[in-house]
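Please treat every number below as a calculation from the coordinates, not as lab data. Everything numeric in this text was worked out from a predicted model, so none of it was measured. Cβ atoms are built from the backbone, for glycine too; each structure is taken alone.
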Structure P
Amino acid sequence: MELFELLLLPSLLCGLAAFVFGFVWYHPKVMGKKWCEARNKDAEERRHSLSTIPFSLSFMLWLIAGFFYSFIAWNFEITDLGGLISLSCLLWVGFAMPPIVMGAFYTGYPIRAAALDSAYQLGGYYIFALVTAGMLAIG
C-alpha cells in the first residue's frame, strides 16, 4: 500500500473533525461571543459577513494539516496517545501559535482574538491526536 493511501483515511478524519470543532469553538455559546467582543463586532455584523469561501478554505487547510500530522506521526512511529498529545503541543508551539501572535502584533489584530484563534488551533491538534489514537486502536 502506498503511503498516501495509508494516510488518506486518518488525514480525512483528522481534517474533518478539526473543521467541525471550529463550528463548536466559534459558536456564540462557546467562544464565538468572546471572539466577537475581542474583535469589537456584534453577532449580527459577523453573521452578515460570513461567506462560504472562508469555510471552504478552512476545511482544505485542516485537511492538509491532518495529512502532515498523520505523516509525522507515522514517520516517527508515534503510536500512543501521550506521544500524539506531545506532538500536538510541539507543532502548536513551534508552528501555529507564533505566526498568529506575530501577526496580531504587526497587523493590530486584537491579542484576545488572536489568543482565541490560537487556542482553537491547539484544540484542533488535540483532536488530531485523539482521532489518530482512535484509528490506531481500531486498526
Structure Q
Amino acid sequence: MLGSTIQRELMEIIMRELQDPRLTGLPSITRVKVSPDLSVADVYVTVMGSAGHQEAALNALRHSAGIMRTRLTKVLSIRQAPFLKFHIDEGLKKELALLDAIRKANEEDRERAANANANADGDQGKSEEADH
C-alpha cells in the first residue's frame, strides 16, 4: 500500500519538479518495495533508450533522491520518508526480451509452414504432370 502511494507521488515529482537534462525518455517507475521497518524504499524504473541513457537517468534520479525524499515526507504526512534507492528494473527487461524471442520464434514457424506449403504445392503440381 505505501509502496504504491510512493510510486504515484514519485512519478508526480519526477514529471513536475525535476528539471535534470539527463532525464530524457521519461523514466517510468515499475514498482516500489518498502522495507518492513519503512527505512528504505527500493524504486525500480525503466528508461527508454540506450544503456547510456538509462545509466544517465538513473544517476539523475539518485542525485535527486534527497529532494524527492523531502517532498515525500511532506506529501505523505509522515515523520520521515524512507531512504530512496533507485534501480533499473531488470525483470522487465528480461520479460521484454522473452516476449521478443517468442515473437521471433512464431514468425520463424509461420515462415517454415508457408515454405512447407509452397513446396507441397510444387510437388503436387509435379505429380499431376507425371499422371498426364
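Observations on the structure shown:
- With FRET efficiency 1/(1 + (r/R0)^6) of positions 6 and 30 (r between Cβ atoms, R0 = 41 Å, to 0.05) derived as 1.00, matching label from P, Q: Q
- Which entry (P, Q) yields the derived value 0.99 for Rg/Rh (Cα atoms, Kirkwood Rh), for residues 22-93 alone: Q
- Among P, Q, structure where FRET efficiency 1/(1 + (r/R0)^6) of positions 14 and 102 (r between Cβ atoms, R0 = 35 Å, to 0.05) as derived comes to 0.65: Q
- With distance in nm of label points 7 Å out along Cα→Cβ at positions 62 and 110 derived as 2.4, matching label from P, Q: P
- Kirkwood radius over Cα pairs in Å, for residues 54-117 alone from the coordinates reads 13.4; which among P, Q: P
- Source structure (of P, Q) for helix-only ellipticity at 222 nm (-39500 (n - 2.57) for each DSSP H run of 4 or more, over all residues; to 500), computed value -21500: Q
- When mean projected area of the Cα convex hull in nm² is calculated for each of structures P, Q, structure Q comes out greatest.
- Which of P, Q leads on relative contact order in percent (Cα under 8 Å, 6 or more apart), largest value: P
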